[in-house]
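So, here's a batch of structures to check.
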Structure 1
Amino acid sequence: MQKIPLTVNGADLLKQELQKLKSVARPAVIEAIAEARSHGDLSENAEYEAAKEKQGFIEGRIAEIEHKLSLALIIDPKEIHAEGKVVFGATVTLENLDTEEEITYQIVGEDEADIKFNKISVGSPIARALIGKEEGDVAEVQTPDGVREYEIIAVNYA
């Protein structure tokens, strides 16, 4: 089985979601099913069907998270000794050589990726172009608009 890379923060977020699903969402949906059953005929009971559907979603998500955590390779960026190279978990400051704009990204696992928080998946084109490079290197990223070049300004492991 292939390991799933996660940062310490990403693993904590999955554990929190799992705890919430098991302790809050699961009991709530069980209660909703019991309430819907008390209304009688289940064949035409929309509340019952909706609650059962929600239960299926919750149980599926619980199984998915448990599976991911069982395969997780938790990587703490602070403990990485990559000697300035861009690696999983690193926070990288880049300069777009066309626009001279600076942007900072952290390279994280797929479940953690959220562009609103400048967290990009290790499998994204920009992360793949950056991995292994060092401060001062230029990374070429293939985009739908063509190739973009980014100079690596800084690499941090915090």
Structure 2
Amino acid sequence: MTDPNPISPADFLDISIGAQRLAIIENHQIVQTYPVSTAKKGVGSQKGSYCTPLGWHRIRAKIGAGQPLNSVFIGRRATGEIYNQTLKRQYPERDWILTRILWLGGLEPGRNRYGDVDTAWRYIYIHGCPDELMTGLPESHGCIRMKNADVVDLFSRVNAGLSVYIHQ
């Protein structure tokens, strides 16, 4: 199913849940792709669902410029920690947000914007994670996970405000 593009961007990010792939689209051409991991619980927009929201979004903020690979973030702030196996054992239940964050905001009222379906206030990000978690399967808590080197590369190629389309 294809949703109509409400703002007709020439350049955007295309995230395919089925393919577990993020593509950078420039001038209607794929210029780069990356593997991703979306939500283990599938797709959905409801607050507290731990699902990945569908539809048109935008990058509302870029967070983490200049931080080293594997920098740990909590509440969108670098903690000063660098992810390693010791930290992994110390905090086995932590949902690791590493290296860079692209914070998404929904553009479709009632679908992914406002109220209990608001992507921004659900804190849905494209972010780095421990590389060993990138297995090709949907295993996140709702966000779009990427390998750390990949999220650094993506971060360098995009600006806040860029459109992001998430689809099945």
Structure 3
Amino acid sequence: MADAICRAPGMGPPRDDETWQDWLLRRARAYRAALLARRDGARVVAHARSLSHETVALFERELAAMVERGFTPALALHTIAALTSYVNGFVLREQAAAAPESLDGAPAAPRSVDEAPAVLAAAVREGGGTIGGEAFEHGLRVFIAGTSAVLPQERDGPAAASAAR
């Protein structure tokens, strides 16, 4: 089941005319949609022990495409793994929030903006939130910006990383 969910969004390398940034955005959005399309989809994938040879081969093609675009093999692996973990974690929270009752017995968060502390209330009034499409897209923008910042340092080795500090 986890294997089918992972492949559902169309794994594979970027299109010829697609930047790595646009590809990662497309990949993350499609993966999120695939997880949300299945009840407890993020939980199923998070608990999977292994993936098929076909899925691993697709993953290999993705890594190779990132290396062709300037990533080291390790940075390509870390980038896709971190993005996958971000999407899984985000969807776990979304799916948990949609559940009818809390499983952990933790005290409930404020039920309205009026019950929230001042800065939190202001953030919510400005359109902030911790789940949903807007929050997900913010996280993706931050992820891509951070990856863009570290890519030259990682690619050029320890000397470049030291010089950048």
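Values quoted throughout were computed directly from the atomic coordinates according to the rules given, and no laboratory measurement underlies them. None of these values were measured; they are calculated from a predicted model. Cβ atoms are built from the backbone, for glycine too; each structure is taken alone.
For the read-out Cα Rg over 2.2 N^0.38 Å, a value of 1.44 was computed from one structure; give its label from 1, 2, 3. Traced to structure 1. Of the structures labelled 1, 2, 3, which one yields -2500 when helix-only ellipticity at 222 nm (-39500 (n - 2.57) for each DSSP H run of 4 or more, over all residues; to 500) is computed from its coordinates? Structure 2 accounts for this read-out. For which of 1, 2, 3 does distance in nm of label points 7 Å out along Cα→Cβ at positions 74 and 146, calculated from the coordinates, equal 4.6? Computed on structure 1. In this comparison of 1, 2, 3, the computed figure 14.8, 48 for Rg and Dmax of the Cα atoms in Å, for residues 58-129 alone is attributed to 1.
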